[in-house]
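K.L.:
Right after this note come the structures.
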Structure 1
């Protein structure tokens, strides 16, 4: 039988229920996770139409499928706002090298790191890269991610960056989830060009061409010592602005070189990493609309400091959590682990972590008007969790899969 709508009833707890006008959760309110006990959720044509306590369930529902979710928690799908999930090969050998004492920089200086993945990208066809990446993204969706930002940056040439962006476009076209495409040509420098030559290629050909081809939602830069400095990063940002493309930035991962202040001055959408923060950075972020995106999976895998989340919260600064899924420093796209890890290492509550990985992640992706919370008019993207005692179980049982079903635009996702 074909139904016009679906109503989920007897939901034990419906989490992250908000007005659609709440675009993000401020730092001092991140420990608040609105919820409804014994709830219903009405979905029609992939959109959330209504929700509330069972005593207020609509009386007349014609041609509506009824699904009983007794003992289940329901929450929005994860919004993974920072990934490099289109890549070929892996760097497991470098992991062993780090275990033997080599640093990320030493491996990169020896031809490993980003440059190794660049060679892997060159060695596969666009179709092969798509097939490899599709398997990866499908697994991420199965683990509850309903929105994913994907960066290029492993090409470091016009042809290879275009290959990656074409693959992201194809993933966008063929999958029901929200995907945002970010051009990260300024990820490292290729050996074939001088720094000046490569910067000019980014500014004068890559950004204009890829924007014209409608392959780019955002532009990003790796602003770090030995990579792209503040001045060159700002040149890239201003070029993107000229073409009306919003920007993000990798900043303060290993060193503080003033990138956050520059990013805030230029109204960037997000500043990502932030393992190192000083008082000037806090002051800059405090009165800005730029969303910090914290990446604890990278700190875990590289064994480097974690971003000071509690310092951000203390100063009423919001933040998002993301997986940073990539082959070199965070080979994991499971946001359930990231949320649990954040609680353990950033010393935040499950409520703070869920807010960071849903609504604040959606804000960092520019999709908060349709994703990130259970709100009327937003996409019906949500996770049905297995029976558990409280939402704390989701972060406590860090190695268990507590997801029963992932719903994307009102449909059970089956890969």
Structure 2
């Protein structure tokens, strides 16, 4: 099959490590020809170019800034994606007949590009639903449905409905996502949706011995005698940074736990100022690290953290969970009550959950995870759950089972 993947993730090669490149490598392994359109954001000052290697052709398409920028710039750049992607397809892939089109949210503004390819090639369109927009922006009070910004909401809501309508199949991260889409989009038949979870290529657990852990922690200024709770990833509005700050302050009274925050995003400057002003002794903030260095630091930590804003009505399911499970780490999640990630963590026996509006609950969960025997039990269950539920090979089979019905 000729497979076209549309994304706003910036990568140069599918040898990189993330949930999308892991999936694309499985497609390549199974003999499919891959074509990818990935942005070259304006801040990089690069040009549109095509690069081919090992059965994969990547069109690096010059776009506006889409990641780690303010809401207005991101919104404008997102709205311009449709004509940019269509031009890119026409100019560079005019002689390629695509059998399968894969794309994820965000963004929801690929509709016309998908429609163009579907109409031209009679392609099968598979949506990997990773984000429910614009409702997530409403939840965080970035947009509203009745006030001055209602027209922006209505524009994007129309785009969202069109995206769902033009997709042959919608793969959702969890059952809560399936239920939410059906409840809020009654025109969609339940046969169009299925659970197609975030997944990764399974690597061996990178366990460190005590000497290595000591060396790594010393390098980053992390204490070697405390239980390290690490958060790694985006630091933006969805993470509920004000609640995170309250947890950091409350943790100052805990003698055996240390909170390590690693990441970047729109809320990073605010968090950095908070650390400087409070002079926290029981926590550390690091800006984003290269993947290899972060994985090494995570392997020298004890518990993985997940944060989501308590105001969310949509069921987010952060992919960073997989990085923790891969290392066989127990997980502590502080989230809203609408996502089912907490239920999965608790029922899977590999961590603790609390609502992200209760600092007291967070500290209680943290204290429970100070017990080494509990951490060991949860860690073993974490890796087992990953292998049984989030292997990228299974995700490939789910997609091919859907696309195969069209005999592509």
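Read-outs: derived from the displayed coordinates by stated rules, not from any lab. Just so you know, these numbers come straight off a predicted model, no measurement behind them. Cβ atoms are built from the backbone, for glycine too; each structure is taken alone.
K.L.:
Distance in nm of label points 7 Å out along Cα→Cβ at positions 149 and 237 was computed and gave 1.4; which structure, 1, 2, did it come from?
P.N.:
For distance in nm of label points 7 Å out along Cα→Cβ at positions 149 and 237, the value 1.4 is produced by structure 1.
K.L.:
Now for a different question. 1, 2: which one has helix-only ellipticity at 222 nm (-39500 (n - 2.57) for each DSSP H run of 4 or more, over all residues; to 500), as calculated, at -9500? Can you show the working numbers first?
P.N.:
Values: 1: -9500; 2: -12500.
Label of the originating structure: 1.
K.L.:
State the single structure among 1, 2 that was used to calculate FRET efficiency 1/(1 + (r/R0)^6) of positions 69 and 373 (r between Cβ atoms, R0 = 30 Å, to 0.05), giving 0.95.
P.N.:
Values: 1: 0.95; 2: 0.10.
Answer by label: 1.
K.L.:
Relative contact order in percent (Cα under 8 Å, 6 or more apart) computed as 22: which structure among 1, 2?
P.N.:
1
K.L.:
Work out which structure the value 24, 56, 19, 1 belongs to, where P(r) over Cα pairs in 10 Å bins from 0, in percent, for residues 125-180 alone was derived from one of 1, 2.
P.N.:
Details: 1: 24, 56, 19, 1; 2: 23, 48, 26, 3.
Working through the options, I get structure 1.
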